[in-house]
Each structure stands twice: as C-alpha cells, then as structure tokens.
Structure 1
C-alpha cells in the first residue's frame, strides 16, 4: 500500500514542479521584446514568398496587421489569388475558385486571435486559461508545452523553446467547412525588428499539405493605406445578404 500511495502522488509532485503557464507566457513576452516594445508597434507589414512544399510551386505573400484587424493575400500559379481578412467584426476569405465566404463561430474566433501582432501581452482577452503540460522536443530542441484554452474554440498547444523562450510551434484544431482540421505551425528564423523578436519563417502543415512562408521584409508602424482592411465588395454583398436572411 505504501508503494501504491507513492505512485499516486508522483504525478501530483511532478505537476507542482512545473512552471505555471502564466509564468512561461510572461517570460516569453519579455524575451520577445517586452510589453512596451509590442505596445509601440501599432501595425505590421510583411512581404515574402509562400511555397507549397514538394510541389515546386511558390508565389508572393503580403500580410497586414493593425490592432485586431488583418489582411493576407497570396498569389500561387495554378490556384490564383487567395485573400483573407478581418476588419474587427467580419472574418472572411475569398479566392477565384470558390468566391467569397464569411467565417462565423469558432472560425471567426480563431481569425480574431491570429489577427493580433502578438497574443503574449493580451492573451487573457482571448483565452480562459493556460496549463503547463510538460516538455517536448521541437525540431530536436526541448520546449515547454502549454495548453491554451480559448474562450471560444478548441484547446491549442503553444511550445516555447526552453533556451530562448520564443514561441516555436503551435498546434490547433481549426473549424472549416470541411470539418475540423488539425493544423501544425512552426515558427523560426527569429530576427530583431524595432526591438521585437520576429519570426521570418512560418511552416504550416494541414491535410497532408505543407505551406512555407519566408518573409524578406517586416516593418512595424508601416504606412498602411487607411482602407486596407475594408471588406471587398463581394464580401460586403454577402454580409448584407446574410443580414437580410439570418439563419
């Protein structure tokens, strides 16, 4: 019985030894440049290339972020232009094959979270809590594994490199018209830009497809046109139609 009791308490002792999620998120915020540096970044503008790994297909990508707003456009040969955005209220995507589509529910919530330049300083606005699960290697290096519970949507996992405390991986299950899809994202090639450590490479894996974004330009407080986050006409028309005939 004494052995059994010891085995029962071992996981509890192990959990107590783990740093809290709050502590890890705060440390990552500090190592990324700190709340003051992030607060000074009113917007972000990134340009680079996106590649469909294994298919020898690539094209330009541009990303704009400001407050809770975002706009991303990529142009891939054979697929055409793919756009997605969030104007602070409406989340949408549009491409030549399927036209415009408005995202609601969990989809919209995920877009709103990802539209922020950094969630580290405002994560409590979007997540109910974080839980440190332990450690796991990411690209051969040990990382803290933290489960994040969003206020809307399914749990996500953040991985923080134990040496640098930078966010190097996230995993999530994203709601889509095709159903829930697991998405695995790797962040790398961190560089200092205006006092903020910024990933210049993003690798996203979903449904056997691998997209690699490599940014060559990252600007904070860039001269972004005032109408950059306005809804496209096709999205405006779709939003108006949905308001006239609510489901």
Structure 2
C-alpha cells in the first residue's frame, strides 16, 4: 500500500482531498444513457442506475427557459445518485444566454468542454458538432474543432459529446453519408476512454466496440422522424 498523503490541515484537522471526497460518493456501476429527447423526456421510461447521462438536445425549440425548467424538474425526480448533462445543437439558450440557461439546470452536473470526477470515474463533456446552419455549438471541421478536442485529458474514462465521431454510429440510414467528426475520432484514439456516449444522429442509435476497445454508445431515443422509438441504453461499468 502506498504512503498516506495529507493534503493540508485546517485548525488541526486534515482537509479532505478530491480523492477522499470521491471515496465518499456513491460508486458508479450502472450508467443509463439517453440523448435527443427534444422535449419528450417525460415520456421516456428511464431504468434505474447509478448515473444518468443526457448527451444533449433535451430542448425542442431551444429558446424557452420554461423548457429548461421542466427538464430540470424531471431530472430532479429521477432516482439516480449522479446525473450529467451536455448541451446539443437544439439547446440554443446554453450558447446564446448561458448564465440564464445554466441557472435553470440545477439537478445535474452540466459539462461544457469540461470534466469532473464522480464516484472515482473521470468524465469529460462537450456540446460541439460540425457546422449545421442556424443551430448551437457548431464549429468548423479541422483546426477550429481540434482546439476543443485537444482539451480532453489523458486518463478520461468516459467522454460525453453531443455528436458522434466519424465512422461510428454516425449515419442517418444505412446507405447515408457519415456526419461524424474526424477530429473527434482522433481525440478518442489519443485518449482511449472506456466509454464514449453521444447522440445527434438519430438514425444510428445503438452500440458497438470502437478503436482501442472503447464502448461506443449512440443513445438518441427519437428516430429521424422525431418519434420516440428507442430505449435508454444501460452500460455496466
């Protein structure tokens, strides 16, 4: 066993470290993944788990604070000890009025090009997708998007993005074009996360094993016609 390292004291008491706090959090063994509910979250039958992830596009119009408040109330009613949300291209207010939008999302950890450690698991979340006119968090392919993906730190266990990486669960239909981001798949190759959760391309709902054994999950619950068709995807850690 390694040596015990004290991380500082306050009035004679040892100050708790991030590792100490993580040890007190509920363990994460069962992750429930959903995405692209587009205002229909109350119609989704969500399984029990230790962590609920929503990978973006929880709003419909993207312009109403009431939409966020209703989604937040729904999140608060879910029993999962941990909840993480990233925004998607339909979640316009999170780009146009971020302070107001975030103030209405209090029942989950919101990640926007940022990370967190929960239950000893390291997460990174990002909303950006390649350019699609008139929506949020769109960034040109190439150098502009790489500056976001290069920020994902090595050692990240779970990457959560709204859009898919290129070549994996990124077609609207089997003969369609690929909508995934080539710069994102390069980041996945570099970071080697255990799990990558995304949505955005409704027609490619499902799971597969990607490069380096990364478990890839497209958890969009609506189909390409915006009909609630797919069940949340549960991943055992």
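Quick one: Rg and Dmax of the Cα atoms in Å came out at 17.9, 66 when computed from one of 1, 2, so which one is it?
2
Work out which structure the value 40, 38, 28 belongs to, where Cα extents along the principal axes in Å, for residues 82-217 alone was derived from one of 1, 2.
This value belongs to structure 2.
Values in this text are rule-based calculations from the coordinates and carry no lab data. Source: prediction; values computed, not measured.
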